[in-house]
Structure 1
Amino acid sequence: MNDSPDRPSLPVRALPTSVASEFAETATSWKPDDADGRTLFDTPQSEDGSVSVVFPQEKFDRWRSQALVHIESVDGRRYLAQVVRGPYASPVGLPAGAPALVITQVEGSLFTPPYHGWANLEILGEIVGGQTTLPLFRPRPNSLVKLLTPEQTRTALRCDGDLRLGNAVGFVDLPVGLSSDEKAHLPRHTLAVGTTGAGKSTFIASWVEKLAKAGFNVILIDVEGEYSSIHQPADSSRILPALQARGLTPVGIENTFLLVPTDATAGDPKHPRLRRFCLNFSNVSPYIASELLQGNDAQTDRFLAAYDAAAELVTEIGLVADRAEHARRVTEWDDQEAGYPDLKLAQVLDVAIAVVGVLGKEEPSDQFLHAEGFKAHVPRLFEKAALVRKKLEHLASWRKTVRLIAALHRTGLFDRSDAKAKDGREIRTLDFVRILAEPGKVLVYDLSGLDAPPHRNLAIADLLRSVADAQDLLYEAAPAEKKPKTVIVIEEAHEFVSAERVSQMPALFSQIQRIARRGRKRWLGLMFATQFPQHLPGELFTLCNNRILMRLGDEPTLRRLQHSVGGVSESLWPRLKNLPTGQAIVSAQGIDPAMIVNLEPGRCKLRMVD
C-alpha cells in the first residue's frame, strides 16, 4: 500500500509454503511472564561468576544495589545471584553519550527518551534441592531473572541473628545480625576498622550492649577513656538524631564496671562502680615483658639475667607463702605463658641495681633497694649479683636496664594488692574466675591513665592470659547448656600489636595466637578495633573471620585490606572509601555474601564523640 504519489509501490509476496508450515509447527503464542529482567549474551569482557541483566523502564524502581535474585536459566538450572553493579539506566536505541542527549540536557530541554535498566550480577551458587551449591555452569542468555521478596531474601541469607548489627542497605527492612547461641559466629574473632568519624566507636558501644544483654561478659580495653561513661545514656548532639531516626531511646549500659590501674587517672572518676586493680608480675612471661619494655638486645639480655637471678633468690631464700605449693608451681612453670611463681618486679629491679653496684665497685648497701624486693637480704643479693656480673658486664648497659625496669616499677602497676590508692580506694588483683562466673557484665578496662604504650601493653598482655585461663576453668566446670561466653574488645589494637614490631615480639604474638585458637573452642572471642589497619600484622587478619569494614580513605590501606581480607566482592571495595558515617561492609560467619549495612548506633554516652 502506498499513500504517497512520489514513492514507488513495494511488491507484497506470499511466504513460501515450506516456511509458513515450519512457523506453524514451531511457533507458540506469546504469554506475559512475571520476570523482573532477562540475562544478556556474554561479551569478550565477561567474567566468570558474573552475568548482566536488562529490565524494562517500568520495573526500574524495583531494582536496588545488593538485591538478591533468582535466575531461571533456559536449560532448567536455577541460580542465586546478587546485584554488584548498578542498577543503571541506558536510553533505548541511542548511546548514552549521544550528542542529542547531551546537548538537550545542557540546554535544559526536556528530552528523556525511553530507557531500560541494566545491572551486573554475581552468581552466588546454583540452587539444587533447596540448597545453594557451587555453580559449575552459567545461566543461558535470555533467562528469566526474578527479584527475591523480603521473605525470600531473609531465607536465602539467614543473617537475621538476635545480635543485630543493623539493616542491610538496598533491602526493605532486612535486619543483619549474628546468633548469640551459634558457636561458629562469635567465638570467631572480629576485626572492626574505620577512619576517624566513620562511626566505629558508637558501633562498638552498641555491640557491647547487645552482647551483654545476650549473656556475654564483655571486657572492653579502653586506652583513651572514651568508654568510661557508657553506664550513662547518650547526650551527644551527633548521636541523638541518629537514635531518633531509628526509633531508639538513649540509655546507659547496665552492670558496667570501670577498672582502673592503681593510682592512674580514671576516665570517669565519678563512676559508681570504679574499682582499682594491680597486676601480679608473676603472671607475665619474662619474654613478653622483655619484648614490651622495648629495650635493645643488650638491655634485653640483662633484664632476663636479672630476672633469672631474682627467681633463684626467691626460691633459695624462701620468700613465698607456701614452700610446697611454690615448688609444685615451679616444676609446672611454662616461661612462655607466665612468669616465675611468686616473683615480684621490685625483686628483679633490686638484682639489676645490685649488679650496677658490683660493677661500680660500691660497698653493699640497701640505700636504693625496696622493702618488697631484697632490702632485707642485702648479703645474699650482692652475692647473686656478683655471679651475674661474671656473665654480663658493661656498666652503661646495666644502668640503662635499671632505668627501664625502674620506669615500669614507678607506675605502681604491679604487686600492690591490699594497698590504698590515692583516692582512698583499695587496690585488688583481679580474680577473673569470680568475675566471669556471673554473665552479662561489662568491664571497661580503663588504661587511659597510663601514658607509656609499653606499660599499657603489659597490662593488656596480662589481661588476655588471665581471662583465657579463667575461661578455661569456667568452661570445663560448666554444664553444656550453661557454658560461659566472653568477648574481649581491644581498642586501638595497632598500638598493642603492630606489623612494624611483630618480628620483635614473637612471644607476645605467639601468645595471642594460642589464646585465639583456644578461645574459638571455649566461647572466648577477640575483637580488634583500629583506625589504622595498615599497622596491623598480616597474621592478625587470618585470625579474624568476622570483619566490620567502615570508611577508609587511604588507598594503600584499602589495597592491603583487599589482599588480606576474603569474602568481600570485588565490586564492594571501591565503595569503602566513600561509605557514609555509620555504614560498613560486613563480612562474617553466617553473613554470606558480604553486604553493606546501616549499623545501629550506641545508645550510651561516649566521652569523645563531640
Structure 2
Amino acid sequence: MNEETRDMQQISIIGGGIIGISWAAYFLSRGLEVTVWDPDLQARVEFNSRVASDLVALGAKPVGAVIASSQADAVAQVDLVIECAPESVALKRKLLRELQDAAPEHTVIASSTSSLTHSDIAAEVTVPGRVVIAHPFNPPHLVPLVEIYGPDPEVVAKLASFFRRIGKSPVVMQKEMVGHIANRLSSALWREALYLLQEGVASVEDIDLAVTAGPGRRWAFQGPFLTYHLGGGRGGIRHYLEHLGPSQKYRWASLGEPVMNERLKNQVIAGVEKATRGQAMDQLFVQRDRKLVAMLQGSPEAEHQRMYQIKDAAPCLLMVAPNGARRGHADHPAISLTPEALARDAMECFAAGAAAMHLHVRDGEGRHLLDASAYREALQAIRETVGEELVLQVTSEAGGRYAPDEQRRVIAELQPEAVSLSVRELFSKPAEHMASGELCHSLAGAGSSIQYILYSPEDLKTFNALRQVGVVPDTPSLLLFVLGRYEKPPVADPARLPSFLAHLDARDHWAVCAFGPTEGECMALAARKGGHARVGFENNLWRPDGKLAASNAELVGLARERIEAEGRRVMTAAEARRFMGLSREALS
C-alpha cells in the first residue's frame, strides 16, 4: 500500500451480510487489513468462507478477515468503518453513535445505506462530519460505483480519494437525497417495468430483454445525458432538446403508476420464475458475477493490460477433482460427499476458473460408489446449480471395491459425456482387453470424451500398444499422468514428468495430477511443457506452504495463477468442450 493510502490501511466491517462480505472481499483483494463484526454468531463463523467465493470471482489470492471478539474491539484501532446494518433509521442511529464512541477520533464511519439520508441516521452522533454515506452498488466487489455524501467537504474528499486509489468510481453528491442517485434511477425504471407488466404490455422476460438487448448495452459505458447528447445527432444535446424535447414530454405524460397489489406480486413472481427457468439462486449469482467480470475485463484498459501479462499461447484445460474415492471428512471437512456438496464445489470452482470437473460419488456411509443412478443424481444437482457449461467427467475407478466387469457395466449404462478410464485397472489382464476395448469404442462412437488414466510410463507404453493393435480407438487421445501416490506424506516429484513425455504419441493431449503440496509446482511444469492440469482434494489437500487449503476453489485459483505465470491462460468451459471433443469440433 502506498504512502497516500496508509491512513486508510485498517478497515472494519460492521455487518456480515451480503454487502459486508462483498466489501470485505474487495478491500482484502487490495491488500488492506479487514476486521469484521456481526452480532450473529453464525454470520461470524461463515464470514470468511463466503468471502472466499467473492475473492475467487475477483481472481484474488485467498485471504481472510479478522473476526473481532466484540463490536468495540472491531473498531478500536481502525481508520475506516464500513457500516452494513439493516435499513432501519432507529437501528443505524444507535449503531453509529456506538461506533463513533468506540473508534479513534480520526476514524471515518461510512454507512452503506441504500436509501436513508445522512440527516436521518447521523442525528445522534457527537461528530456528524466524520459520518459519511458511502453507498456501494451491488455487488460491491465487482461494481465500481460508490455514492458519497457528508457534511464535511474535507472528510468527503479524503474518502473519495481513497476509493479512487483502490479502483472504485466514487460519485460525490452535493445534496443528500433519499435513494441517492443510482437507486433513484433504478427505481424509476423498475416502477415503469411494473406498470408495463400490470398493463399487459409485455412479459417479465421480454421487458428484461428490452433493457439488456437495447439501452442496457449503452448504459455500461454512457449515462443518460451522454446517451441523449448522441441521440441529437451532429447537433448533440442542443439539437435534441430543441427538436425532440416535446416527444419526451409526450412520453413522460404516459408514464404509469403501478398498483402493488397481490395480483401484481403474483405476476412478478410467476414471470421471474418462468424467465429464470428454475435455476437456483446460487447459479444465478455465479452467472451474474462471471458476466460482470467478463465485462470489466473486456474494457480496453484491461485488454491492454492482459496483452502484456499473458502471452499468445495455447490455452490450458484446468480440471478440478474435488473428492476422489478414499478421502473423507476426517481428512478435510470440505470433502464433497453428497450431490449438494458437489454442486457447491462445482459452482465455486467454476467461478475460480475450472472448465471441467472430475467427480466420484459416495454411498450413505461415505464409501466410494459406482452406481449409474447415484451418478445421475449428482450430475443433475450440479447442472441445476452451474448450468450446462462446465464439463462433467465421471470416474470408473475401482477404488478397491469393484471388478472390471462392474466398472464397465456402470459406465455403459450411464453413457456419460466424459469419463476417465484407468488403463491399469481395465486392461491389466489380456482376458479383459476385448470387453474393455469394446467399451472404449462404444463410448467414442457415442460421442463421449475419454481420458485415459496412466500411473506410470509403463502404463503409457501399454496404452500405446493397445491402440496400435486397435483394442482402443486409434485416434488422438486425452491422457492423465498421475504424479505421486497415496503415502504419508504424499508428495509428487515433478522430475517424473519427463519419463512420461518420453513415450508420448505426438497426436495426444495430456494433463497431470499430483499428490501433495508440490501440486502447484507440477501444474506449472505441465503448463510450461504444453500440457494441462487437474487439481483438487482427490490428490492434494495442501497449499504450497504446507497448510491445508480452505477449499477446492482455492486450489483451482492457485493453479490458475501458476498457469498464467507460465504465459498461458486457462480455457473457458466452451473451449474445454471443443478441446475434449464434446462439440462439432473434435480433438485436434
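Side notes on the structure shown:
- With Rg/Rh (Cα atoms, Kirkwood Rh), for residues 516-555 alone derived as 0.97, matching label from 1, 2: 2
- Given -0.74, -0.86, -1.06, -1.15 for log10 I(q)/I(0) by the Debye sum over Cα atoms at q = 0.12, 0.14, 0.18, 0.20 Å⁻¹, for residues 212-331 alone, calculated: source structure among 1, 2: 1
- With distance in nm of label points 7 Å out along Cα→Cβ at positions 276 and 452 derived as 4.6, matching label from 1, 2: 2
- Parent structure of the calculated result 27.0, given that Kirkwood radius over Cα pairs in Å is the read-out and 1, 2 the choices: 2
- Between structures 1, 2, the calculation of distance in nm of label points 7 Å out along Cα→Cβ at positions 156 and 500 yields its largest number for 2.
- Among 1, 2, which structure scores highest (criterion: relative contact order in percent (Cα under 8 Å, 6 or more apart)): 1
- helix-only ellipticity at 222 nm (-39500 (n - 2.57) for each DSSP H run of 4 or more, over all residues; to 500) from the coordinates reads -14000; which among 1, 2: 2
- Winner on FRET efficiency 1/(1 + (r/R0)^6) of positions 180 and 580 (r between Cβ atoms, R0 = 41 Å, to 0.05) once structures 1, 2 are ranked, highest first: 1
Quick note: the coordinates plus some simple rules give every number you see, no bench work behind them. This one's a predicted model, so the numbers in the text were calculated from it and none came from an experiment. Cβ atoms are built from the backbone, for glycine too; each structure is taken alone.
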